[in-house]
Structure P
Amino acid sequence: MQWWCAATSTDWSWTWRPYPGVWLMIGLVAALYWRGIRRAGAVPVSRPLLFGAGLLVLWLALDWPVGALGAGYLLSVHTAQYVALTLIAMPLLLAGTPPALFPIRGSGRAAAALQRLANPAVGLVGYSVVMAVTHVPRVTDLLMSTQLGSFGIDLAWLGGALALWWPVLAPEEYVRISPPLRIGYLFVASIPPTIPAAFMVFADYPLYALYELAPRVGLAAGTDQQAAGLIMKAGADPLLWLAMAIVFFRWQRAEDDGERRDQSLSPQEQLT
């Protein structure tokens, strides 16, 4: 029995296969979250709902059949996993975590590391490096052939996603950039994936030996690679645009609320 999804070089079968490592990870995260919110006290119901949605996306992306197909059969599914973990699961998990569960700023090494990560330059570089390295063909071919390597890539993707989203979704005590700069930051973040996407779409031959030589599951290797490139760019960009729109409308609503509060004050109160 495999504990984590990895390439096996065996013909694909729609027969269900268990991956207890995935279940253990999801269960551990859920248990830690439940313990945390019980200690945090009353939290808006939207927080657990968002976190639960993120955990569901995480589970679906890692477990059978998506995890198994992406690990050793279809590059397009592998790329869809990357998009799901990086641009859907992680922002939902962060948005669903109450601020009280994060280390208090200035309270220790973990808080100091999160403070540095709130720097948009650090976040963008961290995300881009993880994205680039994990999509180098030699790295993918080497790591996806073992359970430990496949597990490592999934964790790296989650780490890169944390780097990407922390400057945007961290509690206010960590966030350094204003809403307009958050919008610009997310726009810039949409540029680096263009490079691997272009290689996948326009390459004259398959780039990844693992997926070129894998037993076919409905798609030829070249078509599968082109689909992966399109998912990397055309599938990811709308999610970042949606995030930019949410930041903009929340910013606009906060500005309107502030103006209404100012208008309700007397001239003396406004001066004070």
Structure Q
Amino acid sequence: MKHVKLVAIGYHSISHPSNTAELHGDFYKKLSLSAVLFEEHIRYLKDANYTFLQFHDILSVRNGAMQIPKKPALIYFDDGFRDTLLNAYPLLKKWNIPATIFVTTDFVGQKSLPRWAEGHTPKTAPIFLSWDDVRSMRDVFEIGSHAVTHRRFIKLSYDEMKEELIASRARIEKEIGEPPVAFSFPHSAWNEESKRAVLEAGYRIAVGVGRGYNYGSRSVFLKKIPIGSQDDSFLLRKKLRYLPILEGWRRIIGLCKTT
């Protein structure tokens, strides 16, 4: 089954007028898909016969404890926005779909976006999950690490990368009782040194290393299909079909330009 296409579909935020209307600003809107469109995605993926996995399932496939399905999909969320609990969690539970959330540990419990984010959010509404929130979602969500501060790893020294990886992993283990097996690169920014740091810090699998398909279960560093705020089910279908092809051609063209 090494030629099975494993897709990792990456979200950030799921909004709904009833509970996120006061969260405004271009940065938040750019990251957030409406709950209506998110349920459209779920319906499409269900109708297309995808089987939904979590990252620890990939390790089980590698170890021979389970077989990889014909059309596997990983649904995951970066950053740890509280609207994941308010709006994504109920829909995933309704449709009986497991997912993964990668929390940035310094963001947990915060009521505003980090300083580097553009736009304004009111201080009165918590925008990120609390640790109690994280624990309450574990019947649906696997918990992974998205580092401590969300800095771009390609701009950090090797020691700084290791500090982010080890500290976030230790904090998550303290809060939920077990260490995360998976890591998601902040800003999808990575290099070979950062990949080595991820493995040395004890992670078994990571996502955010380019865009496209993953074949079989042996890959440690996974490509993703990123979701934007305007992606309805039609655009999701087009991304799943054509984005990996476009990315492949872009890499080929890039190689040609350098030779």
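Tabulated data for the structure shown
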item	result
Per distance in nm of label points 7 Å out along Cα→Cβ at positions 48 and 152, the highest-valued of structures P, Q	P
Mean projected area of the Cα convex hull in nm² - highest-scoring structure of P, Q	P
helix-only ellipticity at 222 nm (-39500 (n - 2.57) for each DSSP H run of 4 or more, over all residues; to 500) derived as -11500 - corresponding label from P, Q	Q
With distance in nm of label points 7 Å out along Cα→Cβ at positions 16 and 136 derived as 1.3, matching label from P, Q	Q
For distance in nm of label points 7 Å out along Cα→Cβ at positions 40 and 216 computed as 4.9, the structure of P, Q it came from	P
Source structure (of P, Q) for Cα extents along the principal axes in Å, for residues 8-143 alone, computed value 51, 33, 22	P
Distance in nm of label points 7 Å out along Cα→Cβ at positions 88 and 176 - structure with the largest value, from P, Q	P
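No lab work stands behind these numbers, since they all come straight from the coordinates. Source: prediction; values computed, not measured. Cβ atoms are built from the backbone, for glycine too; each structure is taken alone.
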